[in-house]
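Engineer: Below: a set of structures, written as structure tokens.
Taken together, the values in this text are just the output of simple stated rules run on the coordinates, not laboratory data. All values derive from a computational prediction rather than experimental measurement. Cβ atoms are built from the backbone, for glycine too; each structure is taken alone.
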Structure P
Amino acid sequence: MRLGDLWAKHGGGTLRPDSAATRDLFIFGVTEDSRDVRHGYLFCALPGTTEDGLAFCPQAAAKGAQAIAVPEGTRDEALGLSEYEREKIVVLRVRDIRGFYARLAADFHSGRPGTIAAVTGTNGKTSTVCFLRDLWGEDGRTAVSLGTLGLQACDQSHSNLEAGLTTYDAKTLHIMLDELQRAHGVTHLAMEASSHALDQQRLAGVTVDAAGFTNLTQDHLDYHLSMEAYFQAKMRLFSERLKTDGTAVINTHDSSGNQIASAMKSRNTRVISYRETGSGADLAVLKRIPHAQGQTLKLAVFGTSYEVEAPVAGAFQAENILCALGLAVATGAPVERAIAGIARLTSVPGRLELAAVLANGAAVYVDYAHTPDALGNVLRSVRPHVGAKGKLHVIFECGGDRDSGKRPIMGRIAEELADWVWVTDDNPRTEDPDTIRRQVLSGATLATNAGSRRVALQLALSALRSGDVLVVAGKGHEDYQIVLERDSRGVTTHDSRGRPVTKKIPFSDAKVIREIMASM
């Protein structure tokens, strides 16, 4: 592609030198990673939280970059280029460099499924996109979901992508979209949209046919700093990424959802509202009857009542089903067929997943709940599944190097909603696990400090009696723990900048539960 064409389409800033010869230069690829630069590439020096892309301009130049894009206002000295390199390399100073990079990636990898729906919200994104994928599959579409669990079709996973990375970097995302459409004939994609990705413009270059909003509760304030900034990041999915003739599917039981719905209506965007309880929404749950293998749902769908068996447990999963139903209908699935498809939904790994049933009938669920709202929701949802004389147990902890303010809050919620609370380790990262547990226990004075996660699972499983239910919260589908790396003497390892080094160790809640049960 010619640099002039790319700049005319996506530029916003200054191009130097700005000449016919400059604009006629061929650009053969784009990257934000100086290690990937090839001759004729455009290198985008993106600002980062720990490393600034400007520091890698010399490496990009040495590997043959034709042009370098930097944030507007960057001075020549900051590029670290020699006088010769400054003469030979075109420098683009861009107002929105993250968005610029993502849109260029979309140009170089232009294929994408014909129908794309994205879901944002604090909780429920993963379940909703998986349910939507299944409902599209019931309608005969070639559909996949993309997000925290990687790339998944209706019956299998197609990637080994890093668990926990909700929305991928712009170039990886556009390469995947291109391959899905061109090489694999995927027509429908359901994807998660994290607040970080929206704020960092990783989704620039993607337009979606339908956008879903699940809820907004406290999380990621270590990044966004305020709930208003967090909300505004979510809002960008609807204000910037949703097609003008697209559909917004909104949880209007949530106050932030009502704000989004009002904004969408004011710009004449179609809105499908849903809520798990109450009235006044297009989609609602009239009645929910929990049972061992799931729940019976009586639904109101655009004024008509339906009854369907859902093979998943929990009130919040019923809400996620409504969001997926709305998105399926918004993208062309017939209402009757989409509702029928609810009975054949597949379980979502780590999302209120039934991991085991003990010989005495006690049930063990694994869930990803790692925020105050999510933990409260899962405990309230599971309570109806507890036997008449049974008790509700919960194992949980809070991750290290994350929002510490939620720790005592989650302890208090666990103690209020469960009969027996076991506090253990999640991903402590660079923090001391016992310090994290003490902060949680400050809000749960009657809870048990169970120590390591394996020990906590052993204690809790041994304590289960007939009719009991155990919820193992926090890690869900994750098959690892992130802990400090230590040398043979037990001393913490540090990198060249003096920062503590972490490592991943294998740990899957569901797998360890099965191992413990086999030895009991």
Structure Q
Amino acid sequence: MAAEEERFVRIKHVAGFPSEAVRYCLRAAQAKPKDLDVVAVSRNPWAHLLDKGWWALRHGLSPRSVGDRLHNLASIRTLRQTLAETLQVAPEQFHAKLHFVEHHRAHIASSFYASGWDRAVVLSLDGFGDFLSGMWGMGEGLRLSIDGGAAFPHSLGILYTAVTQFLGFTQWGDEYKVMGLAAYGNPGQYQQAMKTLVRESEQGVYRLDLDYFRHPRMDVSMTWAAGAPILSTLFTEKIEELLGPSRPSEAPLEQRHSDIAAALQNRLEQIILEWMRNLGDRYRIPRLCYAGGVALNCALNGKISRETPFKEVFIQPAAHDAGTSLGAALYIAHHILGQPRRFIMHHAAWGPEVQESECRPALDKNGLTYRQLDEAALCRSAAQALSQGKIVGWFQGRMEFGPRALGHRSLLADPRDPAMKDRINERVKRRESFRPFAPSLPAEAVATYFPEGHPDPFMLFAYPVLADFKDRIPSVLHTDGTGRLQAVDRQTDPLFWNLLKAFEIQAGVPVLLNTSFNEQEPIVCRPEEAIACFQRNAIDCLALGPFWVERR
């Protein structure tokens, strides 16, 4: 079982100890605190201590930075007590051994051990964790061999976040907005500026021009307002000499901003794809297990198998920091304890499952009229509504682990309607008009619609659609004709697969527009949240378990 704290407390990217998620996992596993032998933590404050100390001596630490680090160390020292309080046992009765796993090792482990592959190149890229922004090596059997890392202060994740802030997207996790905006820009004018901000070194590791960034002086802080993280500004004023004035969050978007986003995305792809080519030539293994926040960049991911020696790529659905919980556990189980590998991550449905007995009272409490249908009738009703241009809230089975809704907590719509994208962005999601949506289709149909694509179940790779279908499913394609596809397997997700086939009978295409079931909030977790989102937005129908609701 796996779930993020934000889904329970309803604060996006909430920081702090994940008490509700911990309690859920134990309940779902029917386990008691006394059953725990090991608790794996995906950070190691003692890693790279010499490097940290040397950097602090050379550059100094601000009082705020010192305070942040003392607070972090204090939270580690009291972790056993925090766990005991969360599980409502006395600290002396909590006997599980704590293991601290270096951040990027946890990232890498989350991908390699979940892939099912016995041998693969491994790579992690993100902002920072335990003083590194990247790590690479090889996984073989039960073991991970680490061959290198990219050290503080150089980071592609920091580069992307800094330019994201420069473009006026200042909320934690806004990088995906810039990836979407990039499709509307021309990188030409700002390509040289991006090469100034980041360059490749002779060893193939990226190097930032540190004059443009504040974090090398450790003068960057993160605060939590009502639980949501707020990161202070990462770029210096000097960046405006390269890119012009930064955009205030409330200012309108101009073509210049799209062009800067396009140049940033282009530069990121240049560096990472060249690096992957070097890794492929070095290891001579055609499989790559990839993780870290940067691994959520689906535009780049779709080019890996076409432009590097890696013909098979595995990225687990929670590739960002939430997935390090999975990686830390797998690392201890296999690399440290030598337990045999049994788990393969074929799907993302590892979160809470809501029973029929919970759905009916929630519907009655809100005065909704509903029909209870069997699965075949539910799929037919939803497919008919979708083919008529209606938006359907689809709340089924276990909630997904990771940032993508994959047919369990989804809003669905007809991809044939070119106006559907704007309609959902404006009337339901209430977000920027340039934000794209994804196509879900049966795994066996991927080769027909996206012939260069692979049947990825996690919506993490963008591939070009076959030209014949470009005008038939316009609302799920980016401006460059690519789609961030989700391949739905009949064995692992039979209900959603049956819905796609039912829609094909109605509409002639087995493709649905799929986006997360939420509106400026974490993805809905409980029936009450799904009903509230349905009632306050322009959602036409709701499939809540076996219950079918139509807006009057």
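Engineer: Name the one structure among P, Q that distance in nm of label points 7 Å out along Cα→Cβ at positions 169 and 353 of 3.6 was derived from.
Structural biologist: Q
Engineer: Identify the structure, out of P, Q, from whose coordinates mean count of other Cβ atoms within 10 Å over residues 113-120 was calculated to give 19.0.
Structural biologist: Label of the originating structure: Q.
Engineer: Once distance in nm of label points 7 Å out along Cα→Cβ at positions 185 and 377 is calculated for every structure in P, Q, which label goes with the largest value?
Structural biologist: By distance in nm of label points 7 Å out along Cα→Cβ at positions 185 and 377, the leading structure of P, Q is Q.
Engineer: Thinking of P, Q, which structure, once relative contact order in percent (Cα under 8 Å, 6 or more apart) is computed, gives back 16?
Structural biologist: Corresponding structure: Q.
Engineer: Now for a different question. With mean count of other Cβ atoms within 10 Å over residues 97-104 computed per structure, which member of P, Q shows the largest figure?
Structural biologist: Largest calculated value belongs to P.
Engineer: Also: To test your reading of the models, identify which of P, Q gives 21, 50, 25, 3, 0 for P(r) over Cα pairs in 20 Å bins from 0, in percent when calculated.
Structural biologist: P
Engineer: Something else now. One of P, Q was used to compute distance in nm of label points 7 Å out along Cα→Cβ at positions 217 and 401, and the answer was 2.6. Which one was it?
Structural biologist: Checking each candidate, the match is P.
Engineer: Another question, if that's okay. Given a value of 22.1 for mean count of other Cβ atoms within 10 Å over residues 41-48, calculated from one of P, Q, which structure does it belong to?
Structural biologist: Computing mean count of other Cβ atoms within 10 Å over residues 41-48 on every structure in P, Q gives 22.1 only for P.
Engineer: Of the structures labelled P, Q, which one yields 12.8 when mean count of other Cβ atoms within 10 Å over residues 25-32 is computed from its coordinates?
Structural biologist: It must be structure Q, since only it matches.
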